[in-house]
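Following this line, the structures themselves.
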Structure I
Amino acid sequence: MSLFRRNTLYVGLEPDRASVVCLAGLRKPRVLADTSIPFALDPRAPLLGPLIEALADPAFKASEIHLTLADTLVRYFVTEAKLGVRSRAELEETIAAHFEEQFGLPAGDWMISADLEPGADAYLACAVPRALVEALRGACAGARLRVAGMTPYAVSEMNRWHRRLPGRDFWFAAAAPRSLTLGYRARTGWRGMRTHAGAADVDTQLAALAQRDALLHGVAEVAPVRCSGLVGQPVHGTPSATLLRLGAGLWPGRGEAWSRSYRLALSGAWP
């Protein structure tokens, strides 16, 4: 690897496959290599042999790696900011207890992170299977790759497009080939977020899912919608007065099929 060329790996991990892309350059990255690896992944006892083999391929020689986890591998939830909590440790215990209450799973088996936004009355939290995180870290260490990020898909998409999100009262949708994660953000904090597995046709399903989730979260259905993850759509297309598609074009120089296949992996670098 040239000392003057910085190569970076982008990996998207789903329950049934991993997609790997090696990019060169920072300002205008170009694709050096890519592969899609089918394998069955059990997040509670992850066997990453096929992915480890790909990371060892000289075509994917790089200095660092960004991992994006499909939303179907994680759990999102919203927890209220409780009065009387005296320390961050107490707050983390409260969030862990809420996770166990909502999902019926032991919090110790999950790595739970929350966006503790100052002044918010509710926090968005995400839980990732601890065994999966540790297995991925081990695989990257074995390949001598610095982990620059390991992020759930919807969080990665919000980070990527945060400058184009409204300041209050909006829906955020992160579309994937076989799921749609939909959350509602009010002025003072998140009200709810859910991943809908099997939701593939965003244009026909988004309105119905937002209506259903609005009842669940106790919020107004009508609010601006920011939807990312769509590929091959007009970048500035506005099919309704409230829906705005974010980053809905193709990867530069690549077709629609390729862009769809590697959209998850390239979430953090999507143009």
Structure II
Amino acid sequence: MNKKELNQISNTLHNKLIEQTKAMLFDFDEEVIHKLRVTYKKLRAFLRMLSHQKVKENSIIISNKLKASFKLAGSIRDIQIQQQRILKAVKNREIKKPTMYLFLLQKEMALQKEKLLKILTTKIIAANSKHTTAALPNRFSIKLFRGFLLQHWKNIDAILLSKKLSDDDIHSIRKSIKDILYNLKIYEKTKHGMLTNSIWKGKDEAYFSALLTELGQFQDRFTGILFLNAKRINKLDKHSKAQINTIKKIWQKEKSTLKKTLLLRLKNDFTIV
């Protein structure tokens, strides 16, 4: 891709962020925040790709203010999802709704919203777009594109060949596959799309979409349990703690089952002995 094509992609992603930010700051709608996060992750994946084989000092980076803003947006969305998880966990079960815990989450989310409103403006995104345009390479070749994708596959293989996979390892695999898919989607919209078929490791897009769904389910359980940490739970009364611990045990069991299934699938499908 030449600089004009790269600039067009960058501008499209930044303009989407501006539109979605305006909508999000209006009422913090859950779906808008979700779309905003996806667009941000696509931009991040795109800039990572363009920085492939560059030294750290010359990488195309996202500004600290924008990173901080979207970290806060992510925290807000995580709390919204946790509220939904909790309500789903008690539905059709003999567990009373942990009202005190939900109230604490609501207070926590209000604080995150207040922080975000203080720092996030469309000007921050526009400034990042301007910086990115100035830092774009004149060309990003198919060779570099393939090198970027193959490096991700090597990283995934290295993780899978390790003796024991941690929860963070599974999260790293998910992030790598997302980076691959996001950038393949970008290339498929150009005249070079036909050259990416051999990168799929013998699988098709439907396979990876299904795999990402499974990885997402595992991550959902992981994050849900993380939100039941001691820092939050210690603020609850004895009865509320008992409610939360019951939910936690259910989620831990589900997470363990998901992990076993995922590890078996990943090692069978991707590692070469």
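Quick note: the coordinates plus some simple rules give every number you see, no bench work behind them. Model, not experiment: these values are computed from the prediction. Cβ atoms are built from the backbone, for glycine too; each structure is taken alone.
Calculating FRET efficiency 1/(1 + (r/R0)^6) of positions 8 and 120 (r between Cβ atoms, R0 = 30 Å, to 0.05) for structures I, II picks out II as the one with the greatest value. Have a look at I, II and say which one yields 96 for volume of the Cα convex hull per residue in Å³, for residues 80-135 alone, as calculated. Considering all the candidates, the number was obtained from II.
Looking at structures I, II, which one was helix-only ellipticity at 222 nm (-39500 (n - 2.57) for each DSSP H run of 4 or more, over all residues; to 500) calculated from, given that it came out as -26500? Label of the originating structure: II. Taking mean projected area of the Cα convex hull in nm² from the coordinates of each of I, II, which one would give 15.0? Computed on structure I. Have a look at I, II and say which one yields 2.8 for distance in nm of label points 7 Å out along Cα→Cβ at positions 32 and 224, as calculated. Going label by label, the one that fits is II. Taking relative contact order in percent (Cα under 8 Å, 6 or more apart) from the coordinates of each of I, II, which one would give 18? This figure was derived from I.
Computing mean count of other Cβ atoms within 10 Å over residues 168-175 across structures I, II gives 21.2 for structure I.
If distance in nm of label points 7 Å out along Cα→Cβ at positions 64 and 256 computes to 3.5, which of I, II did it come from? Derived from the structure labelled I.
When distance in nm of label points 7 Å out along Cα→Cβ at positions 96 and 232 is computed for each of I, II, the one that comes out at 2.0 is II.
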